Structures are given as C-alpha cells and as structure tokens.
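Just below sit the structures, each encoded as structure tokens.
Every number in this text was worked out from the coordinates using simple rules, so none of it is lab data. What you see is a predicted model; the values in this text were computed from it and never measured. Cβ atoms are built from the backbone, for glycine too; each structure is taken alone.
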Structure I
Amino acid sequence: MAEIKVKTLNEKKKVNSKKAAEIVIFILLACGAAIMVFPLIYMVATSFMTKNQILSGKLSIFPDPILIGKYSQVLKKGEFISGIFNTIKVEIPVLLIGGFTSSLAAFAFAKMEFRGKTALFLALLATIMIPFAVVMIPQYVLFTKLKWTNSLLPLIIPGCFGNVSMIFFLRQNLYSIPKDLMEAAKLDGCNYFMTYWKIFLPLMKGALGTQLMLWFMGIWNDYLAPTIFLRDEKTWTLQVVIRSFNSYYAIQSDYALIMAASVIAMLPTLLLFFIFQRVIIESIAISGIK
C-alpha cells in the first residue's frame, strides 16, 4: 500500500510539474506573440492619429480623436493606384506562366526518368541558397544591355521560367501520388504532356494553389528588385511607391499617411493568409513529410 501511495504521489508530481511547464511555455509564447504583433497594431493605430498625437512622444495605441481621412487621401493619389496596377501587371503573367512551368518541371522531376535527373534537381535546388544581393548587379548589367531596365520586364520574364521553391514543394507533393497512374496513362495512349495535363495537374491543384498564394505574397511585398530595376515613377510597383511616400512625407511629419498606405498595401496578403492559413500550413507540412 505504501509503495502504491508513493507511486501515486510521484505521478501527481509529474503531472503538476508538466502542467507548470506548459503554463510557463504558454506565458512565454504569449509574450513573444504580443511583442511580434505590437508593431503591426501600432502601425494601424498610427494611421488614425493626428500629427500632434504621433509627435507627442507618448506611446499610445488609442487614437484621440480618430481620423480616417488619411485613407481616402492615399487612395486619391494617382501614384499609389498606379503602383497597385503595376504590381498586378507583374503578378498575373508570373503566376500564370511561372505556375505552369513550375508544375511542369515538378512533374518531370517526380514522375519521369531521365539521365542526370537527381544531379540536375540538386543543382537547381542549390540556387535557393544564393541570395538576391549576390546576383542583382550581374542581372542589372544584363537587363541594361537588353534595354529592359525601367520597365516591368526584369520582374516578369525571370519569374515566367518558374520558381525553385515551388518546384521543390510540388515535386514532394507528387511523390504521394501513385506512379501506377503513369503506366495506366501510357496504356491509354497518353504522352508525357497529356499525362501531366489530364491526370497529375488536377491532382496537385491544391498544392499548386497554395504555392501560388505564397508566391503572390512574395511578389506583392517585393521591394529590392523593383527598386533596382525601375526608375520611372510610371513603372513603380506598390512597395516602391510606399518608399517614395516615406521619403517625401516623413519630412512633413505626415506619418499617419505613410502608415495608412502601408496598411492598405498589407491588407491583400494578410487577408489571403488568414483565409487560407490552414491550407497553406497543411500543404507545407505534407510536402515536408513525404
């Protein structure tokens, strides 16, 4: 009986210590989440503040009074609307053509057999480790010689050849699809492209849609490449326009307008992520496990 009581007490201590550890971890994670989210909340709050409240030096997330005029002021500016349309002009061809070429390459690496397939895929995958800062000067020289600079072509054409990260995730997703479908398609007289188009593309449309959403967010928030390749205000994408707002209106201490423009620019990607959050996480998890 004494041994049973000792065991029971030890089990209770273990349970209590486990609960205490979970509570501590939860508090730490909650504090970390609050620290991460606070700048976002403060940015939104600042977009509704007056200039005097922003420059008062007091940290406050409750605007008094609440001003909404900065949002209408931003939307009335032609360069901001032009930046949105220029970004969409980049998004549409890159996502449509680049998504197609990426899925086609993923199908080839996952389901087709050819000499040097593994070496070629590893070489392609190694390019992910090369930061854009390393290649931006050679790219600028190349695009200048092609007379593409100061246009949207340097942002569109490379993306149309595919996205390495998308190729990797789609390839991993295709490994979960039985290879017997390839043999069945051959018996039905389908060539490789028809097999991809009629069988495998519909099966990976969920993973493809998820990767396209992530790519959309990356293009929408891209700042460095447009800054390098675009000089004319008519070709500026959204993030470059916001940078110009920051340099111009910061002198006038009109931080509320800058924050309002940032909030509007952030909304599409934020809404996409929250709407498809579960799908995105599940797709990445499945691609990483297979």
Structure II
Amino acid sequence: MSSIEKDVNWKTLFEGDPKNGWMHSGIGIFSDGHIVFESPGGRAFIVLNPQDGTFTKVDVDAAVLHGITVLQNSDEDSFWICDPGANTPAQLLLVNRKGKILRKILRPNTTEGDVVTWKPTTLAVVAVEGPYKGDIWIGDGYGESLVHRIRPDGSSQTFDGSTTSMVFNCPHGIAIDTRGPEPLVAIADRRNKRMVFFTLDGEYVKSVSSDSMIGPSSIAIRNDLLIVTDLYGAMLSIDLEGKVEILVPSIKPERGEGWPNQIIDGETVAPDVRDGAVNSPHGVCVAPNGTVFFTEWYFGGRVVRIY
C-alpha cells in the first residue's frame, strides 16, 4: 500500500511531564525497532520500546536534541544529534545509544562553535552507493538559513537557496529522497512554506508547495511518499508527482495565544491535546514496515505512532 489511510491507527507512546520543560525533539528508529527522542528539557535522550512502552533515559552533552538521524547499518546504533544550542555553542554530535560521543562537527570552515549564527536543526547522510556516499547535508535552520554539504574528505560546500528563485528561510528539515530513479536532497524550507529538491551534487531540481503546507519541518520516507510534519498544523504526505495531502489534521486551524502551549490565568501551560489530531508536529521517522512515529513540540511533548 503506497499511502496512509485517512483513519490512522493512532497510539500515543509517550507523554512528558510539562514541569520538565520543552520537548523540541527529532526522532529516529534503531535496528531493533526501538525509537530514540529527546527527554523533555534536553541534556538526555530516551530509548523506547514501542511494543510495551518501556524506556530508558540516557544523559548526553547536548542542550537540545532538535534533529536526530540514526545511521543505517551501524553496529553501535549510532546517531547524529543536531543541537542548535540554548545559550550554549551549537554542535553536531555523533553518539551511540549509550550516549558516548563518537564525533563532533562545528560550523563548517570554522574551528569554534558560534552560538549566534550557527544553529543547525537537521542533518542527512547519503547512504546510496556512488560518488556521493558519505556526504553529510546540514540545515542551519535557526541560524544563518544556509545548507552545508560536508564530504568524507572534509571539504564543504554551502548553499543559500538563491538558485531556487528565493533564498532559504529556515531550512528546518533535510532527508535523502530515494523514491525516484535519481536520489535527491529534500529540504523543508519552513518559512518559505515549500519543499525544495536538489541533486546529490547540489543542483536545483524543483520546489513543491500547497495551501496545506504552512510550515514544513521534518521529513521521512514511506514507500513512494514523503511524510512531512507541518509544525503549524498537520501531518502531510507528498507523492512523486508533488501532490500534497493532509494525513492527520490539526486540532484547530488557528494558533492561539501562547502556541504551541496555551495561556491560562496569565500562565503558560501545556496545551490540551487529543488523539487523532496534532498540535505542533515536529520530528518524524518511518519504520521498515511503514509505521510512522512523530514528536510534538510543547511543554512535556508527546510521541505518537500511526500506521
């Protein structure tokens, strides 16, 4: 089956304690089917078994686990963390599921992190065989709105989006799109309300937009669909022809005061959420069997599974 049914099989797997702070999390899936995401408040990640709900919490030296990218065929189930910082230098960390740091990347072409201008939000690694295998694509969504490509030899290339008719404005999510005959780099250009596609060599191919696409944020692949979290209101799908559909609707079409939280009696508190509709979907990943997992951004946050 190439698409997700409208009546999704929804299950909330995790709800964080709002007292612990924001969940501003990416999400990934390990080889054993366990999922990994940020512990609310940062500085740790959670590894959860979606079959029985059991989980472990692992400390890690990252302020915000905003982007999470699990490496394919990794013996240690290693994964990249995109940490845009929280009054701390931003960084990219390759860690294993025990929290050990295996590699660190700072802003390309610099020797020290820059808390002001370098705030990476997303990362994708080219795994397909060929001359581009091992290339790392990085979206600096919260900083300079640039996309960087780092090759295995350490050389780098930077893109500002100008070849697409407009420069990037918060390139928040990146994935390697392997659905078609030629792998592409898919970029969720959030404030420009569009998806942008490049060749693995950095040549602009096309853009996709829709009235339903308000703030595309993170990307995963499910068969011949791209699954996209739209932070401002829905879970979307994009087919190979560029058709955009709403898979899971927003709880409400307007963002109220204090969104993604709410304000009650002058105090900002976690929002009222319900099954079957989203408040502020953020990170997304897809299991080999097509199951979709995603996170929501607010105090405490939640992690949801849909089929």
Structure III
Amino acid sequence: MIGNYLLRGNFQAITAITLSSLLSFLLQPFAFLISGSVIGLITLRKGVNSALQTLVVSFLILQAFFMILSIPFYVSTIFLLIVWSPVFFLSSILRLTENQGVVILSSGSITIALTIISYLLIGDVSAWWEQYLTKVFEATVPSPQIDVYKAMIASNSNLIQFMIFAGYTLNMTIGVLFARWWQSRLFNPGGFQKEFYALNIPVIILPVFIIIGILASIINQPWQLMYRDILLLLIFMYLIQGISFVHRTVYKLKLSVSWLVFLYGLLIFLPQMGLIIACLGIVDVFSNWKNKNNQPGKES
C-alpha cells in the first residue's frame, strides 16, 4: 500500500514527495490532492522535523531535475512553495491541535492575508485581473471569440480575486483533510469521521466576521472591495463548517446518504445554496460555544 511504503523511512518519503510533485507539475489542478496529501500524511505521522528534512532533500532533487528540463528556477520554486508551504504548515497545526476547525481558520487566514497584501500592493485588483486575463485570452483564444471572453471578464472582474483565493483555500483544505483521512485509514479507522463531525471553527472569529461585514457596507472604494473579499472568504470558511454540520446531522439521524449527494448537487448547480449552508455553519459554531459555556458544573 502506498501509504505504508512512504512511511517506512526517509528514502521512501523523499521518493514519494519527489515523484508526486513531478506528477503535480503536469497535473496542476490536482497538485494539492496528489503531492499535498503525501506531504500532509508524512507531516501528520512522522512529525514536523522529519517532514521538513524530507522536503528540503526533495526540493534539491526536483530543482536539479527542472534544471535539466530548462525550467526556470523561479517558476518551479513558486509552484512548489505555493503547494508545499501551506500544506506543511496546516498539517503541522492539525498534528498539534487535532482540531480541523483550527485548520479551516488557518487556511482562511492565509488567503485573507494574501488578499490584504494584494490590495495594498496593487490597489485596483479588479482592473489588474481584467487587464491580465484579457492579455492571456488575446494570446490564446481564437479572434472571433475574443469579444465574448472580454465581456465575461469585465462582468466578473470584481469576483475574480475572491474566486481564486476561495479555490486556493479549498485546495489547501482538501489536501490536508485527505491526508488526515489517509492517516485514519492506515492507523485509526473511523478517526477522521469523528474528528470531522467535531469540526468547530473557533468562536473568536465571529466578532471579526461581524466587524468585517459592517466595514464592507460602509467603507468607500477601493477598500470596500477588499473588505467584501475578506467577508466572502469568511463565509466560505463557515460553508465548510456547515458541510460538517450537515454530515453530522445525517449521521446522527441515520438518514440516507442521498441527502449528502443532494447537498453537493445543490452546491455545484446552485452556488447560492452555499450562503444558506454557511449560515448553518455560523449557527453551529455559536450553538457549540453556547452549549460549552452552559455545561453543568461550569464555574460562573
């Protein structure tokens, strides 16, 4: 089994990370699932120091290979850091806390920080993305279709930044959670399900969510868009909390798995449902906090 092989020793771990990263470079949309999950499993099982040493050796091997292929150093480095760094960081947090809610908060915090940095450096992020993607399409799309793509970009330019960072948050989270599921399958059957059902984003983020919502409605441009993007990323975090709540409810009530299929179908074909699920996540976080503070015997 692949999992048992890559955990046997440093050589096997280095081989697994190197080969999975090469495959990820070819299949970039699945990079977090392919190489990210391998890095996550090694970090979760063997510890931070062992995983870090393995990553350093794999990085040197990959750079030598990319040099042979004449791939610029900065291109390969950026790709590897974008995938490796957050997965290693989030897996370390999960190993330390054993709390998937903290992982969701941390992954969202990474993209929120990147959002703030991009607005501080660029200013009008929407215009920048519109200009950049227009150049990309002009170079790759047949001339008769250019106007269609330009109109699509112009109408969605305000959401491009959020969609990219929401996708990044989702990919980071999937990579780490898949690694946790993998670890559970190998060493602790049923452990992932129990941990996922107990997922609870720290309640301290709720006041921040309210403050950001107020700022997004009263601050003038261009910072209004920044606060709006941050608010949407916070909602996205609560969407994952809401999905955990639905899974837990279906399990507790012994409902058919068809309810989960229906849920994901709605999220795919009717994205607006994500807001409702996120609201369930917010209620779930508040309810968990309230129940914890109302436990019998708790000092007042």
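Identify the structure, out of I, II, III, from whose coordinates semi-axes √(5λ) of the Cα gyration tensor in Å, for residues 94-261 alone was calculated to give 39, 18, 13. Each step should come with its number before you reach the end.
Details: I: 39, 18, 13; II: 26, 20, 16; III: 35, 21, 15.
Computing semi-axes √(5λ) of the Cα gyration tensor in Å, for residues 94-261 alone on every structure in I, II, III gives 39, 18, 13 only for I.
For structures I, II, III, calculate distance in nm of label points 7 Å out along Cα→Cβ at positions 190 and 278 and state which one comes out highest.
Largest one: structure III.
One of I, II, III was used to compute Cα extents along the principal axes in Å, and the answer was 65, 55, 38. Which one was it? Please report the intermediate quantities before stating the final value.
Working: I: 87, 74, 33; II: 51, 41, 39; III: 65, 55, 38.
Among I, II, III, the structure yielding 65, 55, 38 for Cα extents along the principal axes in Å is III.
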(message) Please compute distance in nm of label points 7 Å out along Cα→Cβ at positions 38 and 198 for structures I, II, III and give me the label with the greatest value.
(response) I
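Out of I, II, III, which has the highest value for distance in nm of label points 7 Å out along Cα→Cβ at positions 62 and 142?
Values: I: 5.6; II: 1.2; III: 3.7.
The structure with the largest value is I.
To which of I, II, III does the computed value -23000 (helix-only ellipticity at 222 nm (-39500 (n - 2.57) for each DSSP H run of 4 or more, over all residues; to 500)) belong? Provide the component values of the computation, followed by the final result.
On the way: I: -23000; II: 0; III: -27500.
The value was obtained from structure I.
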